[in-house]
Structure I
Amino acid sequence: MILVTGGAGFVGLNVVEQLHGRGDEVLVYDLARPRLDVRFVQGDVRQPLDALLAKHGVTRIIHLAAITPDAERETREPGQIAEVNLLGTLNVLEAARRHGIERVVHASTGAVYGAAGVGVEHPLDEEADRPVPQSMYGIAKYAAERASLRLAELWRLDVRVGRLATAFGRWEHATDARTVLSPPTVVARIARRGGEAVFPPAGPTDYIYAPDLATAIIALLDAGAPKYRLYHLGTGAAWSLSEWCELLAQRFPKFRWRESARDADCNVLPLTRATRTRFSNDRLTSDLAWRPRFTLAQARDDFLDWMDRHES
């Protein structure tokens with residue numbers, strides 16, 4: 001049995017859908033019920049997990065549960081962010097140790113780089129580029145990441161950390177834990193209704209289509225003997241929001257877009273304004289033989305088809 005914490009969230013639903021689709025036994029552990037017909041237990045990662053792991057015979061864990069806050073929530077609830085993102089992770093790891101879990105995949109984030117990830121001329125490397133997180137999200141996630149690696153060493157626990165690139169696409173929806181949607185998803189919704197998208201000027205970003213991100217996470221879960229404890233989970237490429245708009249305009253001729261330096265003009269705003277340099281994904285591609293399934297145009301077609309089937 002594979003336990004997916006945060007499995008009712010955006011990335012979690014993509015992971016659970018793929019695991020379920022290939023015949024794995026999956027258990028979602030989340031505060032909200034997932035939008036898929038899978039086994040589900042409602043709960044908080046800060047709560048005791050021993051009974052859950054024992055009852056359901058959990059052998060592997062994908063830990064995705066986290067709060068991804070905007071600046072207003074950072075200001076209001078820094079303690080809760082730290083509790084869920086750091087202490088919740090420690091709680092999962094301690095339970096995994098007690099129950100002999102075979103592998104834990106911990107989902108980290110590119111937000112850990114913070115100031116160190118802006119304006120770098122080379123793709124960010126797992127070892128050479130040291131994070132300097134700035135947001136409460138990045139700070140708590142980096143602490144959780146380092147704690148995971150340290151405890152894995154001390155406890156001889158098989159923990160693999162995947163730093164997620166900027167995801168968009170299928171199953172993306174606002175939740176209490178993640179209220180701000182990715183710009184590509186917001187823009188796609190505007191394009192479908194023939195509106196105008198206005199967003200701040202920004203350089204290329206290492207967006208990754210959510211189904212591709214899910215396959216990368218699962219590749220890390222499945223790998224027999226990964227060489228590394230830490231992997232960047234991204235495509236290794238980057239593209240701008242304007243490129244995405246051009247592709248959407250091919251399908252929706254009434255759709256318009258423009259850039260504006262004034263936030264008051266914008267109806268599409270990223271969670272953070274700084275554009276992080278893209279990941280190097282050499283470890284992911286060479287060690288785990290992972291490749292993205294979707295080109296940008298293919299992601300557009302797949303996402304729009306998915307939206308036609310799932311969104312009113």
Structure II
Amino acid sequence: MANLQNILVIKLSALGDFVQAMGPCAAIRRAHSAAHITLLTTSPYIEFARSSGYFDKIWIDQRPRWWQVRTWLTLKQRLDGGGFDRVYDLQTSDRSAFYFRLLRRPKPDWSGIAAGCSLPHANPQREVMHTIDRQREQLAIAGIDGVPLPTFDWICNDTDAFGLPETFILFVPGGSAGRPGKRWPINGYVELAARLSVKNYVPVLIGAADEIARNAEIAQNCPLAIDLTGQTSITDLVQLARGASGAVGNDSGPMHLIAAAACPSLVLYSHESDPALCAQRGPRVEILRRNTLDMLTTDEVEAAMRLR
């Protein structure tokens with residue numbers, strides 16, 4: 001692979017998937033140490049990706065709708081003009097496979113699932129493989145072995161401004177707004193926060209801006225809680241996870257990040273997602289699953305937590 005000088009990696013979203021792709025990205029960088037590597041991604045992940053050092057250039061994908069012809073033409077021109085020797089499609093979606101079709105001939109080597117690509121991941125069982133295992137196999141077909149789990153040694157944020165105490169636990173009560181079944185009821189987090197506060201663990205609430213109201217309810221019922229909702233970057237979360245005594249939350253992108261940062265993590269799953277396919281991975285991860293999360297008691301969650 002020494003003659004491959006110009007590489008494109010495609011990874012668009014979402015946060016959990018992006019985190020799980022960082023091990024493959026590290027392996028691609030190692031395998032093509034002298035190559036120029038471009039990442040095609042979406043705007044939320046630009047700074048995170050840039051700080052990794054895995055990429056020489058980062059392009060933003062506008063994810064055009066089918067009727068946005070001019071945007072599609074711009075994307076095609078950019079892909080054609082990139083002069084790529086090989087493309088690693090880590091998104092492996094219908095969208096990214098269509099990008100293969102956009103490229104003019106002769107097409108570059110393409111690792112992914114696009115029909116007609118030169119390095120197809122054609123395992124018929126790929127859809128029942130965990131994301132990390134699937135990407136490892138995909139890269140092995142392309143000649144890259146030894147794909148590591150994601151690590152974030154390159155992140156060193158100053159989080160002193162948050163003013164956190166010595167012992168705190170990260171709470172991630174949010175998740176996809178369109179899938180409420182993936183969320184443990186808020187009263188469970190309220191009760192858990194109160195119990196942990198009695199043990200001198202300060203609950204630290206994190207989440208995106210659209211989770212402000214949900215997290216505020218916990219903070220209002222637990223005076224010791226610190227609410228950082230909407231205040232933390234992706235790299236901030238990694239640094240906070242390193243200092244936390246533990247973390248608890250629903251199956252969500254932030255929990256992938258926290259678990260990969262080696263924080264003792266308890267992740268709550270319902271029937272709406274299968275940990276066999278997408279569970280958080282890290283050195284200290286516990287999974288607690290019920291058919292519906294309203295069946296999960298605070299006693300069970302507290303007992304399952306493994307704090308440091």
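For which of the structures I, II does the calculation of Cα extents along the principal axes in Å, for residues 96-255 alone return 58, 32, 29?
Of the structures listed, the value fits I.
Comparing structures I, II by distance in nm of label points 7 Å out along Cα→Cβ at positions 8 and 128, which one has the largest value?
Answer by largest value of distance in nm of label points 7 Å out along Cα→Cβ at positions 8 and 128: I.
Assign the value 0.45, calculated as FRET efficiency 1/(1 + (r/R0)^6) of positions 16 and 80 (r between Cβ atoms, R0 = 30 Å, to 0.05), to the correct structure from I, II. Structure II accounts for this read-out. Largest in FRET efficiency 1/(1 + (r/R0)^6) of positions 64 and 168 (r between Cβ atoms, R0 = 30 Å, to 0.05) among the labelled structures I, II is structure I.
For which of I, II does distance in nm of label points 7 Å out along Cα→Cβ at positions 200 and 224, calculated from the coordinates, equal 1.0?
Of the options listed, only II reproduces it.
If Cα Rg over 2.2 N^0.38 Å, for residues 176-247 alone computes to 1.10, which of I, II did it come from? Going label by label, the one that fits is II. For the read-out percent of Cα pairs over 30 Å apart, a value of 30 was computed from one structure; give its label from I, II. It must be structure I, since only it matches.
Calculating distance in nm of label points 7 Å out along Cα→Cβ at positions 32 and 288 for structures I, II picks out II as the one with the greatest value.
Each value in this text was obtained by applying a stated rule to the coordinates, not by laboratory testing. Here the structure is a predicted model, which means the values were calculated and not measured. Cβ atoms are built from the backbone, for glycine too; each structure is taken alone.
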